[in-house]
Structure I
Amino acid sequence: MSFKQFMFFGVLLNVCLILSPMVTSTTVDDQTQLEEVTFGFPFAFVKQNQTSLTPPMPYEATLLSANEHPTSLLFGYLFLSFILMNSAYLFLALWSWRRGGR
């Protein structure tokens, strides 16, 4: 793997990490859980209040418009997600280089 490929896949990994709240969902079992619905991967780093909804339970919650539902970013979990994913990527890249790039 060349340095350009390494950087490309590293940037792609981080873009996927940032976009993960838009593609993940959370199962909500009762109305009180709608106060703090969390999204993101590998650690949930976006929190949203969806109490304005009255869906039938159980409800598969997805990230909704931040203009209509109070939303906050959990910086600690975002940082941990970056550290975990980039450490795993760096480990795999170094392991691949050590094996001769196979």
Structure II
Amino acid sequence: MAQLAVSLVLVSLEQPCSGCAIVENLMRSTLRRIVETTDTAFCELVDRKLPSLRDAHLVPGLEVEKLPAVIVNGEQVTAGNIMTYRDLREYIVAVAKTA
């Protein structure tokens, strides 16, 4: 069995506003595409839905409580913003090489 090199966590609210839902869906589709097309790293994508922003402290690695957020191997890399496919993929591949 392949060892997990990169853990990806998409953190969002169960009931996001419409703007957050758009960003969340875009980031989810970008992350799925990266997982499917990245052969240099074994990636796992976990979708973490929070009932309330008050529960953000329960998510390991979440430092900035602005959602949706992407956490790569325990380090938050986005906070409510959109990271490009290329930038996010390059970051994930770099993390995989050091893991």
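Numbers at a glance
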read-out: Origin of the derived value 1.8 (distance in nm of label points 7 Å out along Cα→Cβ at positions 35 and 67; candidates I, II); value: II
read-out: Structure responsible for -15500, with helix-only ellipticity at 222 nm (-39500 (n - 2.57) for each DSSP H run of 4 or more, over all residues; to 500) calculated and labels I, II on offer; value: I
read-out: Label whose coordinates, when FRET efficiency 1/(1 + (r/R0)^6) of positions 51 and 91 (r between Cβ atoms, R0 = 25 Å, to 0.05) is calculated, return 0.05 (choices I, II); value: I
read-out: Structure from which 2, 12, 19, 18, 13, 11, 8, 7, 5, 3, 1, 0 was derived, P(r) over Cα pairs in 5 Å bins from 0, in percent, options I, II; value: I
read-out: Origin of the value 38, where relative contact order in percent (Cα under 8 Å, 6 or more apart) was derived from one of I, II; value: II
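Any read-out appearing in this document is the output of simple, stated calculations on the displayed coordinates, not a laboratory observation. These numbers come from a predicted model, not from an experiment. Cβ atoms are built from the backbone, for glycine too; each structure is taken alone.
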